[in-house]
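None of the figures in this text is laboratory data; all of them are computed from the coordinates on show. From a predicted model like this one, the values you see are computed outputs, not experimental measurements. Cβ atoms are built from the backbone, for glycine too; each structure is taken alone.
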Structure I
Amino acid sequence: MSLYNHIERKEDLLDLMFDEVAQQMVVDEPLPEDWREAITAIAQKEREILLRHPWMVDLAARRPQVGPNALKHGEQSLAAACRLDVSMKVAAHIVTAVDRYMTGYFVRERLLRDKQDGQGEGSVIESYMREMLASARFPYLARASEESVDSQESFEEGLGWLLDGIERQYGR
């Protein structure tokens with residue numbers, strides 16, 4: 001409780017915790033010169049840190065994070081996108097698209113990891129899924145569930161597809 005002698009509200013403590021971890025998301029300078037390499041480095045670093053600190057996504061969803069380290073991470077992301085020689089509006093849209101891909105991928109990855117660790121949904125849902133997949137009504141889902149997917153490889157492939165689209169639209 002002596003912590004509250006220094007920090008008045010729980011939200012302030014959470015903001016400080018978030019910003020402390022956000023410092024770990026900042027990629028060492030200088031960023032790669034190529035926009036695509038720079039964005040990839042930032043996204044990989046962010047994923048690495050989120051896997052270590054999954055509570056960050058939940059906290060970020062509650063309210064905007066504007067500490068100095070979170071701002072530095074945002075600045076780096078925009079600097080990387082601007083290397084594509086686009087307007088600031090387009091750069092912000094690119095950063096948003098990559099961030100949404102990151103967040104969505106991470107949430108799904110976290111659910112799968114929790115399930116593997118026995119922390120996910122209960123056995124009722126798992127048994128229902130097994131029954132449905134065995135019913136032959138969902139042959140593509142059944143085949144997909146049988147194949148092992150490397151999470152890092154899948155992340156990089158999806159990010160590559162997103163960046164390919166951006167490059168087709170705005171690339172040099």
Structure II
Amino acid sequence: MGAALASDADPALFRKAMGSFAAGVTVVTTALDGQLSGTTVSAFSSLSMEPPLVLACLKRESRTLAAVRQAGVFCVNILAADQGELAYAFARSGCDDRFALAALEPGATAAPVLAGGVAAVECELHAAHDGGDHEILVGRVVSVRIDESKPPLVYVRGQFIKS
């Protein structure tokens with residue numbers, strides 16, 4: 001049995017297979033000229049320890065992506081298990097009051113840090129790469145904060161699970 005080429009993959013099956021991979025839930029935030037932007041992102045990973053780099057993948061049409069590219073900084077807010085509603089709010093386009101759902105904390109960059117998460121990873125934009133219908137942002141980590149007292153929010157097969 002031969003392996004199917006990526007172009008032969010059924011899009012619905014591909015989506016279902018990727019949805020079977022449990023992922024942490026993050027909100028990537030930035031600020032540009034006083035305007036706050038943010039979006040829910042599950043495609044996030046550490047990339048390098050030396051130098052400290054992370055990657056996050058944002059949809060090409062995302063307003064947050066456009067703002068990150070111009071601002072040059074972003075924060076990856078790793079959400080806690082009790083922040084599912086926040087994740088949904090930042091996932092919906094046109095939800096203008098999303099930042100009202102969480103307190104903001106000061107950070108090392110201009111990017112908003114959402115209170116109540118398990119971690120915040122503040123970054124300077126290091127590089128951006130083509131990723132099909134997404135863009136792969138590589139961030140150089142400039143500051144990290146963690147709260148190990150809370151479990152992380154995890155998403156799999158279309159729903160949040162208790163971790």
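Structure values in brief
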quantity: Of the structures I, II, the one that 3.3 was derived from, the read-out being distance in nm of label points 7 Å out along Cα→Cβ at positions 10 and 42; calculated: I
quantity: Among I, II, structure where distance in nm of label points 7 Å out along Cα→Cβ at positions 66 and 138 as derived comes to 2.6; calculated: II
quantity: Among I, II, structure where relative contact order in percent (Cα under 8 Å, 6 or more apart) as derived comes to 23; calculated: I
quantity: Structure with the greatest value (metric mean projected area of the Cα convex hull in nm², set I, II); calculated: I
quantity: Among I, II, structure where helix-only ellipticity at 222 nm (-39500 (n - 2.57) for each DSSP H run of 4 or more, over all residues; to 500) as derived comes to -4500; calculated: II
quantity: Structure (I, II) behind the derived value 0.85 of FRET efficiency 1/(1 + (r/R0)^6) of positions 98 and 146 (r between Cβ atoms, R0 = 30 Å, to 0.05); calculated: II
